[in-house]
Each structure stands twice: as C-alpha cells, then as structure tokens.
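Structures follow.
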Structure I
C-alpha cells in the first residue's frame, strides 16, 4: 500500500468541497482570462509603445543633435577660414600702407632737400652779392688810394670793381692764390 499523504486540516471532508473548489478555480481563471489578462496585455502594449516611441524620439533627437553639431563645426570652420582671410587681408593692407607711408616720407624728404638746396643756393647767391658789394666798396676805396684818384663816379667805380673781381676770379680758377 501506498502511504497516503496527510494533508491535515486541508483535507476536505466532503467530495463536494473538492468539486466546488475546482469550479470556483475555473470561474476565477475565466474571469482573470477575460478581464484581467487583457488589461495587463493592453498595459504591456502601451508601455512597450511608450518605450519604443521614447527610444525613437531619443534616436531622432540624437540624429538632430549630430546634424546640428556637424553644421556648427562647418560654420566654425568657415568662420576660422574667414578670420584667417581677414587677417591676411589686414596684413597686406598694413604692408601697403607702410610702403605708401615710406614712399610719401621719401618724397617729402626729397622735396624738403630740394627746397633746402634752393634756399641754400639763394642764400649763397645773396651772400655772394652782398660780399661782392662790400668787396667792391673796399676795392674801390683801395684802388682810389693806390691810383691816387677818386672813384666816386658810380659807372667808373663799377667798371673798376667788376674788372678787379674778374681778375680775382680768374686768378682763383687758374690755381693762383688770391
């Protein structure tokens, strides 16, 4: 004989309790299957859709962010190239301005040098004329004393002075001491 399992207080006293227990369990199972399981299935589908939609939105947002980053990098590269071009243009302009300023300064210096030469020549000419007048006056006085005649007549004095200065210039140009 097989030993019977002792269920203790769980062992039903009447067979109808077993039948009723099985029937109630089938009814609960049918109610769960008809009402509760579809609600769980619907909730599972909704959650799966939310998760899938969230993942799609996240991947879409990530793709948009990557596109924006690529666009930003392209703009940044363009800005860097433009800045380099602007720097090169500024350097070229600075070099051109510097060359123009140097040329202008050289032109102004040459003009000032030419003006100074003209002024020196005019002053030398004026000094020579003044010296000629003074030397002429001294020569006329000296000639008058040497010749013993007065050279008060302007025409005669002027002719004598010019001849004296010409003789002096001829002596200097021939290498003779004056």
Structure II
C-alpha cells in the first residue's frame, strides 16, 4: 500500500479532528488532569477549529499535513514560523494502529521541509514533562532539551509544564 504525505484538504477535517482528539486523550490519560485534557481537545481539535486551521496561513501556520494509506488518513501534523529563522512544530498525532511504522517521522520530515523552505535554521517543539515516549521520539530525531515553560492552556494551579526542545536545521 502506498503511503502519501500531503497538504490536508477540507474533506480531511473530520479525520484530523478524530485522530488528534483520540491520540491526545490516549497519550496523556495517565499524565495530565482530565479537565486539562478536555480543555485542550476542545480548544485545538474540535472539528470547527480544525476546519478553520486546515488551510495554510504562512508564515505562522503551514496548514495541516496528513499521512494517508489507501485513501485513509492515519495521522496529522502542523507547524509554522515563530520568527524569521525559527520554526515551530505544533503537533504530530497518529491513529493508534498507525504508530511505530515511521509515519510520525514522515510527518515531521514534511513540516521540517516547510520550515526550511521558509528560511528556518532551527526548529522547536514543546513536549509535556513526563511524556517519555514523546521526548524519546524527538531526541531520536535530533532535538535537544533547552528549557521548561508553563504548558499552553495551563492555569497557574495546574502546574503543567512543557519541555522546550530544539534542533538546528
């Protein structure tokens, strides 16, 4: 079966929303408070939000990228530029059955190519502290830990921190 990584289109919105919502809940069920998970899924992966973000709005957002096999979307990623030479990977999520097959790397490579093409010389990603699988994935692909910050959507009383990781391009 042929694997294709491509720019997402409107017809992919429901698949992207389902994959990202499910994968986010699965990945962080044991790590993050349920209220934080619910807030994040609604804020980032609700179908209406995904529909608004499916298209590119460069340089800040290159649009969703998807990986598909046999016409079925199995994962999504996205990123953009956060500065003149600085790119940001915002997300990579895969359907559970698609994990461990190199599809996440294909999506990372796609976003990396977009950042390079936009003049990026470095790339950043945020990973929740304690997410050993995520941290290991990025370390294996050249990202190094730099700092910790309060996680997006985290309230002061949540105490949820993200590890900021960077790699040179």
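Every read-out reported here was derived from the displayed coordinates using simple, explicitly stated rules and does not represent laboratory data. All values reported here derive from a predicted model rather than from experimental measurement. Cβ atoms are built from the backbone, for glycine too; each structure is taken alone.
Have a look at I, II and say which one yields 6.1 for distance in nm of label points 7 Å out along Cα→Cβ at positions 70 and 110, as calculated.
I
Quick one: Kirkwood radius over Cα pairs in Å came out at 31.0 when computed from one of I, II, so which one is it?
Going label by label, the one that fits is I.
Thinking of I, II, which structure, once distance in nm of label points 7 Å out along Cα→Cβ at positions 30 and 62 is computed, gives back 3.3?
Traced to structure II.
Of the structures labelled I, II, which one yields 0.00 when FRET efficiency 1/(1 + (r/R0)^6) of positions 6 and 126 (r between Cβ atoms, R0 = 30 Å, to 0.05) is computed from its coordinates?
Label of the source structure: I.
When distance in nm of label points 7 Å out along Cα→Cβ at positions 22 and 38 is computed for each of I, II, which one produces 2.9? Write down the numbers at each step before the final one.
On the way: I: 2.9; II: 2.2.
Here the read-out was taken from I.
Can you say which of I, II returns -0.76 when log10 I(q)/I(0) by the Debye sum over Cα atoms at q = 0.12 Å⁻¹, for residues 46-141 alone is computed?
Comparing all candidates, it corresponds to I.
As an exercise: relative contact order in percent (Cα under 8 Å, 6 or more apart), calculated from one structure in I, II, equals 20. Which structure is it?
Only structure II yields this read-out.
Which of I, II yields -31000 for helix-only ellipticity at 222 nm (-39500 (n - 2.57) for each DSSP H run of 4 or more, over all residues; to 500), as computed?
I
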